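Some structures to go through are shown next.
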Structure I
């Protein structure tokens with residue numbers, strides 16, 4: 001059974017919300033000493049479920065969490081009003097803007113690899129022909 005508390009943690013952070021067996025569990029708000037906060041669902045002391053993570057620089061992340069890590073669809077809101085919707089994939093937040101940048105980066109990296117590998121093969125063939133007098 002969970003109960004509601006206000007608790008100052010040893011590091012100075014403050015938690016207001018439900019606990020179960022001494023752990024943050026249920027609905028709650030954690031405010032850190034450096035003015036970061038998480039308001040939302042908790043499970044076994046970690047953000048788990050829907051939550052809002054607010055940072056001192058004015059950025060706000062809204063979305064779902066699983067064992068303390070953001071997952072699935074979410075939204076970043078910046079202090080200047082910019083909003084980015086996207087999806088967490090393998091620990092990276094991808095949206096239409098940065099996903100196109102990722103594809104462009106992969107293409108450029110592939111071209112560079114082709115040029116470098118081609119140059120290396122040319123050198124090996126040259127070396128085989130000139131030094132070992134093969135062919």
Structure II
């Protein structure tokens with residue numbers, strides 16, 4: 001019998017890769033497409049530019065933390081919290097769909113409906129493994 005930790009399963013590795021890419025590239029997008037991100041921040045959110053930078057840093061940090069096993073579970077919970085916190089942006093974009101006609105209703109709805117799926121993926125790939 002070996003004391004070595006079990007190797008991650010392919011589904012967990014693929015899921016973790018998806019979450020990493022989603023948040024790492026998304027976080028970079030906050031700095032590359034700053035004006036676009038600021039334009040979708042709801043008017044009730046104070047300091048929209050700073051909020052875009054802050055959430056970009058959080059996304060990149062969360063993605064990188066997924067790669068370090070001792071931080072993986074807390075990174076998962078933080079990314080879940082972040083995903084929940086930005087959900088109002090998706091709702092606001094649907095409410096003001098005419099402003100985002102270039103995206104179309106399918107993308108606006110798809111983004112919103114993907115949120116619970118993304119949360120489930122994050123949870124399932126960062127929860128502690130059972131024996």
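Here, each number is a calculation from the coordinates, and none is a lab measurement. Keep in mind the model is a prediction, meaning the values are calculated, not measured. Cβ atoms are built from the backbone, for glycine too; each structure is taken alone.
Of the structures labelled I, II, one was used to calculate helix-only ellipticity at 222 nm (-39500 (n - 2.57) for each DSSP H run of 4 or more, over all residues; to 500), giving -9500. Name it. That value comes from structure I.
Determine which structure produced the value 4.1 for distance in nm of label points 7 Å out along Cα→Cβ at positions 70 and 110, calculated from the coordinates; the candidates are I, II. Numbers along the way, then the final one.
Details: I: 2.8; II: 4.1.
Checking each candidate, the match is II.
Comparison across structures I, II (criterion: distance in nm of label points 7 Å out along Cα→Cβ at positions 22 and 46) gives the highest value for II.
Relative contact order in percent (Cα under 8 Å, 6 or more apart) was computed and gave 29; which structure, I, II, did it come from?
On the way: I: 10; II: 29.
Label of the source structure: II.
Quick check on the output: 25.0, 83 is Rg and Dmax of the Cα atoms in Å, derived from one of I, II. Which one produced it? So the calculation was done on I.
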